[in-house]
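Each structure below is given as structure tokens.
Only the coordinates and a few stated rules stand behind these numbers; no lab work does. Quantities reported herein were computed from a predicted structural model and do not represent experimental measurements. Cβ atoms are built from the backbone, for glycine too; each structure is taken alone.
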Structure P
Amino acid sequence: MSLKIERLTKMYGRQKAVNDISLSVREGEIVGFLGPNGAGKSTTMKIVTGYLEPSSGMVSVCGHDVIKNPLAVKKITGYLPEHNPLYLDMYVHEYLSFVGNVYGIRSTTLKQRVGGMIELCGLIPEQNKKIESLSKGYRQRVGLAQALLHDPRVLILDEPTSGLDPNQIVEIRKLIKEISANKTVLFSTHIMQEVQALCDRVVVIHKGEIVADDRLSDLLGRHTTTVIEVEFESAVSGDELSMLPNVKSVVHISGFKFKVTGEGQADIRTEIFRFSTERKYALVGLKKEEVSLESIFRELTQDAPVHA
């Protein structure tokens with residue numbers, strides 16, 4: 001396994017940020033690491049890359065224990081943190097050369113690696129500019145270049161497209177796809193389309209615990225819950241809707257609009273239509289939502305339904 005996590009726990013005082021999680025990532029696999037803010041994603045990634053020590057448990061990267069042999073782990077791991085730390089007063093070319101020297105890359109090899117990363121990450125027009133003058137999109141490219149400079153076997157990317165505009169997101173996503181062809185990649189994101197475009201597998205963490213770990217296709221196939229968006233002409237009680245047969249939860253959206261989730265694959269549109277007819281509530285809209293990774297994510301990380 002390229003990455004192996006066994007019974008990992010991380011405490012901050014009395015707060016348990018990561019709670020006894022286990023997962024493994026095979027060589028060449030691209031895994032999306034999803035979870036709400038504060039779920040434990042960044043903490044886990046920092047432990048994997050050796051920037052934090054676990055409270056208990058074991059993490060190994062390509063057979064190297066991150067506690068017993070942290071330098072060996074760093075040599076084979078590329079890491080782009082959520083908040084991309086760059087030396088803003090350095091030029092792009094200068095900064096990448098500095099990073100290469102830190103990794104022990106010297107002379108002609110360093111020059112070739114820096115030039116290769118500048119070309120791969122689309123930085124040729126910006127290579128002689130100071131990093132402080134670059135847009136956020138180009139700064140993310142510099143961050144990816146430094147993570148790849150030493151040709152790591154494992155790539156850890158913590159929200160690599162955070163704060164980018166749609167065009168920049170597409171460009172960075174394409175770049176990640178290209179560079180991940182022969183690497184193991186674990187990356188976190190809040191953009192579900194990104195996961196569906198890039199990932200072989202999805203791991204969802206919530207409140208420090210893994211609540212899903214499966215191939216993307218299998219995860220989408222298994223979660224076939226029916227979700228209906230219904231809107232009435234006048235006020236309707238969410239509690240009344242929640243009492244209908246085969247209704248699992250009701251969430252008030254706005255005005256007289258609700259999101260109604262059914263049990264299993266039961267089509268609850270008939271029950272909603274019957275309900276509106278019997279009580280003489282005029283229906284304005286009744287729409288079935290398609291199963292998406294976003295809806296599955298909400299289902300896995302939503303603590304309790306909200307009635308109105």
Structure Q
Amino acid sequence: MAWRFPPLNSLRAFEAAGRCKSFTLAAEELHVTPGAVSRQIKALEEKLGVSLFARNNREVRLTPDSKQYLDSLTEAFRRIDKSTSDLLDSRREKPLRIMCSMIVAARWLFPRLPRFLALHPNRHVSLTTALTPATSPIDTDVADLVIRLGTGDWPSHIRSHLLLPSEQIVVCSPKLLERGPPLRNVADLKSHTLLYSSLRPHAWPRWFETAGIKSADLSNSIAFETSALAYEAAVEGMGVALGEIALISEDVRKGRLIAPFKIFQPNPESFYLLYPKKIEAVPALKEFCVWILDEAAKNASEAKMFQDVA
């Protein structure tokens with residue numbers, strides 16, 4: 001197809017001058033002189049054989065015929081601009097979208113994420129926290145990769161990696177014991193408030209069963225919306241919580257929490273890294289998975305620390 005295009009520079013000059021209603025403003029937008037704009041428009045008028053502006057001293061006005069031409073050109077330039085932006089956006093690397101619970105983000109991923117960004121400074125990540133259990137393992141509309149508790153029975157289209165085991169231990173703030181009843185043995189827990197997440201209501205019964213107590217008294221307890229809130233309440237000395245060893249080791253190391261007993265509660269769930277198989281070849285995803293699994297391997301020795309501090 002043979003396109004009947006006047007010179008593009010002339011079209012740009014006319015469109016800018018007509019839209020701005022000024023040769024001077026058009027020149028500023030195009031980074032040229034007003035004289036250059038005037039010459040381009042004159043050349044376009046000669047090419048088309050049509051007067052595009054009615055000139056009167058310093059005032060220029062569109063003619064009735066050129067007004068419709070201007071509207072069509074402006075719309076065409078907008079469409080070209082959008083198509084160009086869409087093309088560049090499709091080639092620009094998008095952030096790797098990660099979703100996990102607030103507690104995993106705040107107490108495990110955040111302290112480690114700067115190391116990934118230092119290793120891969122050109123990679124970008126976007127992190128979203130989920131407050132409630134999802135109805136599916138991963139919602140690809142909002143996340144490329146998910147860290148989630150589960151038993152490992154994921155759908156066939158999901159690639160999974162065991163990230164961290166779920167092992168819980170009793171923790172509390174040192175200031176709780178400074179001002180309150182002691183915690184010398186499991187029976188002393190009846191004198192303290194038990195803190196837990198409403199998303200894991202069976203955590204304390206499981207731990208008490210492991211400790212050899214079949215019917216634990218949970219009447220003196222407080223339920224929180226998430227484990228993150230229960231942990232913060234424990235740090236503030238509101239009571240005693242069950243802490244995930246993988247998530248509270250830093251708090252114990254820095255003395256914000258202590259572990260009074262050496263009774264570990266292994267849970268049937270574990271923390272898994274999940275992503276759709278169809279995107280497993282994405283470079284950013286592969287790099288993040290290699291890095292985070294290495295971080296998890298380093299974390300595997302954290303449980304040994306509790307043998308010393310408990």
For this session: Please state which of the structures P, Q yields 3.4 when distance in nm of label points 7 Å out along Cα→Cβ at positions 61 and 221 is computed from it.
Result: P
Exercise. For which of the structures P, Q does the calculation of semi-axes √(5λ) of the Cα gyration tensor in Å return 68, 21, 17?
Worked result: Q
Exercise. Quick one: Cα extents along the principal axes in Å, for residues 117-292 alone came out at 71, 33, 25 when computed from one of P, Q, so which one is it?
Worked result: P
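In terms of FRET efficiency 1/(1 + (r/R0)^6) of positions 21 and 197 (r between Cβ atoms, R0 = 35 Å, to 0.05), which of structures P, Q is highest?
Result for FRET efficiency 1/(1 + (r/R0)^6) of positions 21 and 197 (r between Cβ atoms, R0 = 35 Å, to 0.05) over P, Q: largest is P.
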Exercise. Can you tell which of P, Q yields 0.20 when FRET efficiency 1/(1 + (r/R0)^6) of positions 165 and 213 (r between Cβ atoms, R0 = 25 Å, to 0.05) is derived from it?
Worked result: P
Problem set entry | helix-only ellipticity at 222 nm (-39500 (n - 2.57) for each DSSP H run of 4 or more, over all residues; to 500) derived as -13000 - corresponding label from P, Q | Q
